[in-house]
Each structure stands twice: as structure tokens, then as C-alpha cells.
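Heads up, there are several structures right after this.
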Structure I
Amino acid sequence: MTIKIVLADDHVLMRQGLSQVLNADPGIDVIGECGDGVELIEQVIKLRPDVVVMDISMPKMSGLVAIDKLLSQRPDCKILVLSMHNELEYIEAMQDAGAKGYVLKESSSDVLIDAIRSIYHGRTAFIAAQPGSDQEKPSRASPITALTRREREVFFLVAAGNTSKQIAELLTMSLKTAENHRSNIYKKLNVSSSAELIRLAGKAGLLE
């Protein structure tokens, strides 16, 4: 059975290189490539891949917001995150968001392909930390665990510096709804402004 992949990375050379590596494996077929979060969601809905391999730092839409939106529309979507960050907070954030795996960009192609196969067969593959390190098993709760999926989308957009009006436009909701979500997030996280929320996100390692 060939594993169908949609690949998302905003760096063209990185994306093309990954595509060549993955397509060289007879059991993998890259059926779609994209360079931003909006295009990723469109391709996943249209092409229905078995596994999504994606960077978390992309234009137009944060990778974390993209994960939430993908899972809200396709709860069975299997997502593998590629990242340059080996910090515990990033791994926790991806787990909380619903990703099934996390692999460092510096990893070998064999590690990446093994992770894809593991996720395809229903397992998880959070293998960014080095063996024996104290980061192998995330244990500290991320602040976003207290938020609903929609609130997490708003959280990352606020952390990225968007106004309520911009958030409403990006998430296709009314301004009042965006402001209500923002208010609920402030209450749950015990902050009183976007500046405090951004500081909280920074301390938790959630700023890209």
C-alpha cells in the first residue's frame, strides 16, 4: 500500500528536496506540495492524503493554527511536524494540538520515513529529542491545554500580533465573536492584554 503524502514547507528548496527523498521510496507518493497554511488546508481537503508532513513556521497561517483547522475538518488527519526546534515546549504544543509525530529537520531521511510509516500505521512518532535526554517524554502542561480548539486558533493569532478585526477576517467570524474568544482566553490564562499573552506564549516556547 502506497502512503499518500501532502508536504508543506515555505522554503521551496527544502520542500523540493524532501519531495525527492520521499518519492524515492517505493512505498511513498507525494501527491501535493504547498508553501503556506491556507494552501495546505485546501490541498488536504481536496486530495485527502494519508499523512501530512508539515513545517510549523509558514506564512499566512501559523502551522499550529493550520493543525487545529485541519483536525476540525478532518479529525482523522495524521499530521507529522517537521521543525528546527528541539525544545520541550514545542513538542508539547504539537501533541496538544493533535499532531501524531514530531521530527527535527536535521534528522536523516530514514528517520523521517520511519516516522511517516509509524504514523500511517496508527502509532505516534515524537522522536526529536536525543536518546537518554530529559526531553524524551514531555510532561509539563502547555498553557493551550486549557483552551478549546477555536480558542487555540485565536490564541496563536493574537500571539502573532493580529487585531480582533484581523482575526475575525482570517477565521471567518464576526468581530464580536472574535472579541468574545479573546476575552475568554484572557480569563482562562489569567492575562489582561495581548502583551501579557505574548509574553506568556514566549515563556512557553510557543512563539515561532
Structure II
Amino acid sequence: MSAKASLRQQFRARRLALLPEAQPAIEAQARRHCPALLPPGRHLGLYWPLAGEVDLRSLQALLPNQLALPAITAAPGDPAARLVYRPWRSSDVLEPDGCSIPAPAARAAAPDEGALAAAQLGLLLIPALACDATGIRLGYGGGWYDRLRADPTWAQVPALAVLPRGCRVEQLPRDPWDVPLQGWIDEDGLGHSSCGHPS
């Protein structure tokens, strides 16, 4: 088993154990900080919470017309599969994306129809199993966020990991394709990585 695979098992269990107590505090910190971090007219890139992930869907009440959810445009393994963001309102009907996660539907047969450009996003909140002081995030291994943020236009959008403080570590293994995040949100509030501050 690779070092990252072993760490994923370890932190998945740790995050699951910490989440019941951490959820209310992290949610309160996100509600406190995110509106101020979001430039006027921009969308906040949220995520649909999977089991064990912090649920921040209550931000819909604070930013009712400014949220977006990610969607994987095709099944993993399909060369056309990639992560896009589409606008989301609580009344929208969602459908399973390429990874079977609820996501806003494309407006037409073309998967890019209705997708937001990087310039339309002001902040990305990204679930994490762990995150280190330099902003390296441990995810599930799909690489969707790293591939998106390898694009220089998307790298300009500030991105924060969302996780309990007990899943923050000093250093994680780093692969060449890992793109650091600007910081994190946990029970203590907003933290800044050494790669740069959210703007």
C-alpha cells in the first residue's frame, strides 16, 4: 500500500470520528468568514457532502444566488471526464454526475453548457481528509481538483480545505501534480497556508 493510500485510510477514520463534534463549529466558521471572502458578483464553489464530510449547504441561506457545485462530466476513465462548476440554488433538481454525486445538470447535451468560468468563481471550498501547513490536501485520489487547478486561470481562484482541526498536519507526501490550497477552514476559523492567503 502506498503512503498516501495508508494515510487516506487513517484520516478517513479520524475525520469520521471527529465530525459529529466538529460539524457545528466548522459550519459556524464558514458562515462567519465566507461571505466576506467572496467578491461581489462571484460564485462560491461549494461541494455536495459525502458521508464523513462537513456539510456546508446552509450557506445557501446566506448566499442564495451565489453558490456553485462541482460536477464530473463523464465516468472516471473517460478521457472527456473533468470537473466543472455549475450554478446551484436549493430549489434546483440535481442528478448524479460521472462519479454518482448529486450535481446540477448540464443545460444541454454538451457538458460545458452552463459551466462557470474561473473568473466567475471567487472562492472554492474543497473537502479534505487532511491538509498540511503548505496547503497540500489529501483527498480521495481522483485528482479532479488538482487537474482543475493546474489550469492557471483556476489556480487564481482562492481555495480552502474544509476539515476538522484534528486532520491538519505539519507535512503530507507531495506529488508533482499536487496544487497547494491557500488555506483551510476548521473549528478555529480561517487558516492560511504558506503558499499564500485567500484574497
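Here are some notes:
- Comparison of I, II - label where Rg/Rh (Cα atoms, Kirkwood Rh) is highest: I
- If helix-only ellipticity at 222 nm (-39500 (n - 2.57) for each DSSP H run of 4 or more, over all residues; to 500) is computed and equals -7500, the structure in I, II: II
- Structure with the greatest value (metric distance in nm of label points 7 Å out along Cα→Cβ at positions 31 and 183, set I, II): I
- Structures I, II, by relative contact order in percent (Cα under 8 Å, 6 or more apart): label with the highest value: II
- Test item: P(r) over Cα pairs in 5 Å bins from 0, in percent, for residues 71-118 alone calculated as 5, 21, 29, 24, 15, 6, 1, pick one of I, II: I
- The greatest value of distance in nm of label points 7 Å out along Cα→Cβ at positions 55 and 79 among structures I, II is that of II.
Bear in mind these aren't lab numbers, they're just calculated from the coordinates by the rules spelled out. The shown structure was predicted, so the numbers you read here are calculated from the model rather than taken from an experiment. Cβ atoms are built from the backbone, for glycine too; each structure is taken alone.
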